[in-house]
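Student: What follows are several structures.
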Structure 1
């Protein structure tokens, strides 16, 4: 019976539709007196819905016609929080704040107009939020009963993470100014309540340009904490007599780069006590640290987000190499994990290719990532190199149905955290400064040679693929190096200067940091623009592009496709009329995945 089942699975690998359907994800876990709440995304309809779990029963709170998703800074985050008697959320369609009770009533709008909201935090009958209006950003509070809006802070270019102390006398937040990004330089600000409202805010930390601070927190005694990378990694520090002092911590990042608002990867519980997740060799760990000693809660999981806890459980959004994202509750006494939602793999464990840590030499440095062996490969398999977007982002050693789609079809996969990725400290992250299109390309090419030397892949049959910024690395690798047999660009950047002219405020100066000033460093831009060097690309390419994409406009892809066609390069392009930057619809995702595989298979067959 087991042989029959294994044979059947081998004959019918995970389909593209199944791989996409397994991509259910969770965000923004919240814990309150009424139970556990989270935001759940399902590819089937692309909506984000708030769920409530109490007494071992889960129910969806978000009615049809609503989706809880913020678009502040375009990437959103912090789309909901708990009130005294319900939930507050940002509705995706109009970006307004709504309040919904737990008794099934229809959500009630608290705001209207052209403003957008995110990073919600409820305290004392009011919701604190980051407000965005015509490229202006500020912190505001809005009353649940009087609907009155009050400005708490303005004048900086960007704001994040407003939080009120338990005694409601201290208000903290993160802010930063152009040209910086939240992972290069931010400020921790603090205001004290007085008779007139709030005192003039003071900067607790981050006066210079070499410190990134995130996730401010107060403990029950109203002490202020944060994560700062002034020691080389995002680690916990506490305010003491007006200055920050470090807590005992692992020499590791305790958070990813804050592309989205509302992250929660640590919680201070009192002096020298905190719950946190941190990264070691790319793998996440979870523990309760008390005076230097660590109580481990990691178990089989390798990534943790949105932490919460009560006297009985530690809660998290977690994933492992063999199970997709799940809401878990870990017993604090026996450390046994209960799966509240998600975590169901479409494959049995024996048919899952598990990640192996990659740490390989490149130039005078080293790069990181994860290697997934091909399933049932009888010889050296072809390789697909995955390049994540961002580019200051990261990939994680968790069950990814897209990767399993490839390994089940006889491909090995290298999922890269090239230099510039987050999770390996500030110096590694800063390595991308003025080097985009160089170090990322070097790392993508070097991994092919490294794996070939280990006898793990056939370097003559290596492919590269990436979305958005990952598409740019893909195009650069094909234009400037002769390593890959073919490549795939999903809404990828082919003209960074054009991207810089059209991009939104949050990334308005990002290209200057990644490549240089478009005027002063025009020659550098020309040298790193794949569109201008399309004649150097000889490898076949496939493109996938949303017609509504406002980040990488469709014309960029059309220009690149035409240039390759004019040069006689085999090229294939697919355009999706109702997709934006990053595909949301299940049919689009499945179509792109399947056609990418068919394209590579055709390239391999043509060389036989």
Structure 2
């Protein structure tokens, strides 16, 4: 039976990631990269599409689970009882060590009390659950091969007297063994290209020690010590886990096609790198002291967007690939029947003018934060500005990747203003750089006038989603955050209230926009089904409330959002306040970026209040 999205935890090796359920089943894993074909795809189908369950005999779900400290090493504790009242408890440790030659999944069972019989069922299905591999015995291991993929399974016991019985059954590999207190059994699953020799074997117990050391060393670099520290650190670890280490790119999520609506068709592939995440990602990493990661992300960005500015994409592959063709996988039934399952993302070819502003803003933030300037970065920005200068008046597809007709989206225009504004600031702060500040001031002023004239509804006192529209857009909450208007401007205050009232659901959970039909009978986004509460938009509302002086309301909303995290601190893309469950791809980088951003803003407000109190007392 499919588990709820929030029942999963994440493990990974900074090149790919897996989802492990509370029932001990590893239901999603793509090898060797985030965007490779899955060898476990039961998350989007059923057990026949590939999974690996390791659990005590007869047990349904673990008693508790948690990450070890500030790491991505997951510990699940199971408690069992037999018919006579006896039984025991075990701990299962799941992790993926940062790879040397090849990706490994390590699962270590340790007896805690009594005596527990454990069962393992491994169903490997390559090509997203479509291909059943041949399995054979080699050198005391089992190896599964099909096409380009080869996967090895082996076990190691401490002490060696613990025997693991392994056999094949119904196109799966089964194992059974009994552990007592202090005994350990480790499973190691290793992938490599089938045409290459098997990589060197790792010692699973040493790999565990090294993984914990690696994560402890990384986490110790975090300089954030403000409120909500545990939540911030876990979100930063999650963002690190979504990083593709070889290039520095950060995927939006490690999954595809987890639905925005159960049974609906809003199922997209998020295993790619979105440009618009760059500004908030950079800001979060820099504020937490992770300069190396910020520099890697900045350098990935510069490589990815190099070329003709007219060809700028809204998203790229892990190494900057530009072709991400979208395909449906009909053999997968979808998460809880939510079909189709898609790989690739045709939205990569959309025109979204806001990304030009986000790229230029992120590079401005990088320069201001002291990252070493790249000689070609400013020339790239001038090239992007030149293109945007000629294109900002055109309609586009908007940041939400709607698949309806193009419009003059207000957020896209605001981000065009941001691009011109950051160019002006850069030239004012760095007089030696080449560029025409007056030219970009003129563009900035023209965009500002047009948005305030055509994107604002004076009768309702709110900015709208697009010119001439009555629809609202949660992205307009960012207007004070990017500096387009000051927070105390009546138009900003009105927009915050309108968005909260018309797009809000049950206590501050904000939809991106209304998915209702227009007067002409067309859906705004060109898709059937409803629009759920998008978590990053709710964090944006908290930010906007804070900026407009409603500190108590902002903090209360933020704490409600924190309460939505699952038991190991993870957030998906959306939340259904009626069904009280997470929806969408998981874990979602944008949601965790929003969490970090709001926590940092609340920390600054707390520091300001403390300073004001001290000054008043003096």
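Student: For which of 1, 2 does FRET efficiency 1/(1 + (r/R0)^6) of positions 325 and 573 (r between Cβ atoms, R0 = 30 Å, to 0.05), calculated from the coordinates, equal 0.45?
Tutor: Going label by label, the one that fits is 1.
Student: 11.2 is what came out when mean count of other Cβ atoms within 10 Å over residues 53-60 was calculated for one structure; which of 1, 2 is it?
Tutor: Checking each candidate, the match is 1.
Student: For Cα extents along the principal axes in Å, for residues 197-532 alone, the calculated result is 68, 58, 42, so let me know which of 1, 2 that is.
Tutor: 2
Student: Assign the value -10500, calculated as helix-only ellipticity at 222 nm (-39500 (n - 2.57) for each DSSP H run of 4 or more, over all residues; to 500), to the correct structure from 1, 2.
Tutor: Answer for the origin of the read-out: 2.
Student: Okay, next question. Hey, Cα extents along the principal axes in Å derived from one of 1, 2 reads 78, 67, 48; which structure?
Tutor: Only structure 1 yields this read-out.
Student: Another one. Thinking only about distance in nm of label points 7 Å out along Cα→Cβ at positions 229 and 565, which of 1, 2 has the largest value?
Tutor: 1
Each value in this text was obtained by applying a stated rule to the coordinates, not by laboratory testing. These numbers come from a predicted model, not from an experiment. Cβ atoms are built from the backbone, for glycine too; each structure is taken alone.
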